[in-house]
Structure 1
Amino acid sequence: MSPRTSPARRTLGVLSALVLAVAAVGLVEAPASANTRVCHAGDLGTYGQCVAGMNANAYDQIVITSMIQVPDGHTGGYAISGVSGKRISGAGDGVGFHYQGRQSTSIVSIHHSQHVVVENLRLSGSFDGSESFRCTDGCGAPVFVFGENGSTQHITFDRVHIRNVRADAAVVLGTWHLNWWGSTIENAGEMGLHLGYDEPVRHNRYVRVEWNTFRDIRVNALWLQVSGAGGHWDNGVANNYFERNHRAGIYSCGGRICDGGQIVIAPGASWLTLYKNVVTDSSCGVCVNGDAHGIEMNTLTGVKILDNRVSNHSGISIYANSNSVLNDLEISWNQLFGNDRNAPQLDRSGVQRNNVVVQGNSA
């Protein structure tokens, strides 16, 4: 923060950080105890047995001890379902799962469960970034978390690194109290972290996405279909680094590839703050007008975009799609530079604005 920063802005930054930190503290999971029942897995068969044992409440923790190979087209089921207080952990650096070809199964899958931690894992594939090798045959995301109206709660991903996968890297639906911390998603064939779908029962609530890196993802790095209960910090995205995402796109817009943002605040999102993220360096040669953008918005309620750095895009820093309804939106104190259009664009056709504040942004 520069010496020229106003007292009001300094106060805003300190209070925002404190609110985010205090809110997150209540979601931290306790470490495993000495009495934890552990299943060690060094190959795919043993991992399947560990998952079955965890579902039967025979184990509290699965420890992955090697880089487990997932064969081309393998369709085994590995869903942890209906459990509480469980962990999946890597035994050290460089352990996890590697897809040898088609991703036909989600290898870390959590359904209708509570208080589950996934930590210190590497998930990788063989995606080389080309359209010809992108998933077109129903690939599964390596990580899939499923709930409805909070049937899945208190899920933490800590130091989970996902690279070179052919579809979405991670999909999370209908989950409340999700933490995604200290992790990396690089070179995904579709989206990076895909949070929620249109149906309200599939929205996520009370989400924390902090201290992660998202890089070289073909479409949007972060899709935020999140809801809250009336507090601007109900959902928080803070201190993340986004670089070269939405570099190709896959969706059609009038016969061409749609442009889009590295971060998308999805239709119907509510009660969310984006704070101190870096969003930088993207263009999309095959997209409409060759544009990739920083932060993309749709119809929303209760969103604050504060003190982020959004730079060097072939398109717009921050914008709202046509026909969006923007309720209770603040865009303040962001550094917006090197973009084709630095100023936030909130005047596309049909956009409605109610209680919208844009102030203190620098270009």
Structure 2
Amino acid sequence: MISLRHTALGLALSLAFAGQALAVTTIPFWHSMEGELGKEVDSLAQRFNAANPDYKIVPVYKGNYEQSLSAGIAAFRTGNAPAILQVYEVGTATMMASKAIKPVYQVFSEAGIKFDESQFVPTVAGYYTDSKTGHLLSQPFNSSTPVLYYNKDAFKKAGLDPEQPPKTWQDLAAYTAKLKAAGMKCGYASGWQGWIQIENFSAWHGLPVATKNNGFDGTDAVLEFNKPEQVKHIALLEEMNKKGDFSYFGRKDESTEKFYNGDCAITTASSGSLADIRQYAKFNYGVGMMPYDADVKGAPQNAIIGGASLWVMQGKDKETYTGVAKFLDFLTKPENAAEWHQKTGYLPITTRGLRSDASAGLL
């Protein structure tokens, strides 16, 4: 009887210790990366999980940027927020003002993991830095810039040089007319019109889009993109649309699919669209800079980045936050940051990632 009790006790203790040894901290990561981008997110999570068996990053696609932001805030209010939430740059002010987040620099500090904030490219880090403390509130992840994609095969058929994408908007208007004449259904389409045709067109030409230093000097700023250059640009797009040379497919990135399906010869879209274009385009394509207006002195200047960062949500336990810090640190490793950039088309966000690209002959 005693022997049986000892055996039972030993078995119970063994199971208890085994349960502790097998305990894994699950870390939900809500994001908006679909298609090939979603596959890359899954790949990053799988590699981290394999190297860190005590933690399990669980990526969950929650719809587009607007949908995932709304879902994340709603989940926080009901006590069911994910540990990590990807939020696009438009939602940065909302996240900063909310009480739903735990600043990323605090997460690293409490986990005892060194967080080198200086490793991030300054123009990227500035978007997510608290002006009062000088520390990052979220970790930059997928930063993008607008670029021009063009169908080299269609260019060749239209008698255009396939190695010379349009440099100016005047060039683009002339090219699209030739492309349509050569049989293309759509000469030109654009994704993210507000970001590309207003914000970035303005920055590219040294023009403001709002008062108060584009809103950085006060929340009472007023939109102001009615300068002659901006009005002229929108008028050009309208004229091209009337001729059938410019097609509108939606406010977001709908034009990317029209491009890689071969319907549109040219599109301006996020650099992050490269992953899907690389996967699905069945023709030779090229990537060029966003066009500029040849009549505007000093153009082109600088573009405005887009994309998103990773925010850590409030209300989690210490072990979850430790796992979050380890995962975010994993993402900044040169080999991981460079691979993410090279496979997706998003910009390098760390100086070490830039150096990795340079050593690989990609810069």
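Read-outs: derived from the displayed coordinates by stated rules, not from any lab. Computed from a prediction, not measured in an experiment: that's the story for all the values here. Cβ atoms are built from the backbone, for glycine too; each structure is taken alone.
Computed quantities for the displayed model
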| item | result |
| --- | --- |
| For 1.18 (Rg/Rh (Cα atoms, Kirkwood Rh), for residues 60-179 alone, calculated) the corresponding structure among 1, 2 | 2 |
| When distance in nm of label points 7 Å out along Cα→Cβ at positions 236 and 316 is computed for each of 1, 2, the largest belongs to | 2 |
| Structures 1, 2, by relative contact order in percent (Cα under 8 Å, 6 or more apart): label with the highest value | 2 |
| Which of 1, 2 yields -3000 [helix-only ellipticity at 222 nm (-39500 (n - 2.57) for each DSSP H run of 4 or more, over all residues; to 500), calculated] | 1 |
| Structure from which 2.5 was derived, distance in nm of label points 7 Å out along Cα→Cβ at positions 156 and 172, options 1, 2 | 2 |
| At a computed 24.2, 97 (Rg and Dmax of the Cα atoms in Å), which of 1, 2 | 2 |
